[in-house]
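Before anything else, here is the set of structures, which you'll find just below.
No value in this document is a laboratory result; all are computed from the given coordinates. Predicted model only: the values in this text are computed from it and were never measured. Cβ atoms are built from the backbone, for glycine too; each structure is taken alone.
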Structure 1
Amino acid sequence: MQPGYPPQQPAPVDNNMTMSIVSIFLFWPLAIPAIINASKVNPLLQQGDYAGAQAAAAESKKWSKWALIVGIVIWGVTILCCLASFALSGSTTNSL
């Protein structure tokens with residue numbers, strides 16, 4: 001470190017809280033670990049544990065992505081099943 005220069009601050013870590021909260025509406029069982037890990041990031045940064053904060057942010061992002069993927073797939077399958085059900089029920093009605 002050169003004299004007269006302040007110590008270099010590490011880059012800020014995104015805690016992914018927004019993505020974690022959005023994912024709770026799609027598939028909450030996987031979103032809960034995402035929110036727990038996202039809530040750990042800022043306290044770890046305040047303690048100076050930059051590596052721990054990065055690890056918690058990465059875990060939060062991983063769980064959020066899985067919750068989003070699983071939730072979108074489940075919603076998609078549900079919508080397709082409903083559309084197929086309506087299509088089949090409409091085509092099998094007997095007219096008098």
Structure 2
Amino acid sequence: MGDVKTTPRTKPQLKVERPRLHKVILVNDDYTPREFVVTVLKAEFRLAEEQANRVMMTAHRRGACVVAVFPKDVAETKATSATDAGRRQGYPLLFTTEPEE
């Protein structure tokens with residue numbers, strides 16, 4: 001018989017990347033009551049009372065504040081849900097998302 005050389009097939013290795021994270025940002029407005037903002041932060045983002053107050057006051061003083069960082073789909077869902085909670089009560093409460101650098 002002839003000499004037959006066999007070489008094992010190698011499987012291509014896939015590079016798995018972590019999903020890009022997105023920041024959820026609370027945008028300050030002059031109409032939404034502070035207590036309501038704290039309530040939304042506690043309900044939607046599971047923040048403690050003190051932490052929710054800190055986030056709300058930072059947004060109030062600086063115009064905006066990063067609330068949390070999540071994968072893109074989670075960030076967008078939470079931002080939309082929190083914004084909708086304000087709209088249902090007639091407030092212009094706004095949460096946005098942007099990619100984390």
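Key figures for this structure:
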{"item": "Percent of Cα pairs over 16 Å apart - highest-scoring structure of 1, 2", "result": "1"}
{"item": "Entry that produces -14000 once helix-only ellipticity at 222 nm (-39500 (n - 2.57) for each DSSP H run of 4 or more, over all residues; to 500) is calculated, selected from 1, 2", "result": "2"}
{"item": "Relative contact order in percent (Cα under 8 Å, 6 or more apart) - structure with the largest value, from 1, 2", "result": "2"}
{"item": "Label whose coordinates, when mean count of other Cβ atoms within 10 Å over residues 30-37 is calculated, return 20.5 (choices 1, 2)", "result": "1"}
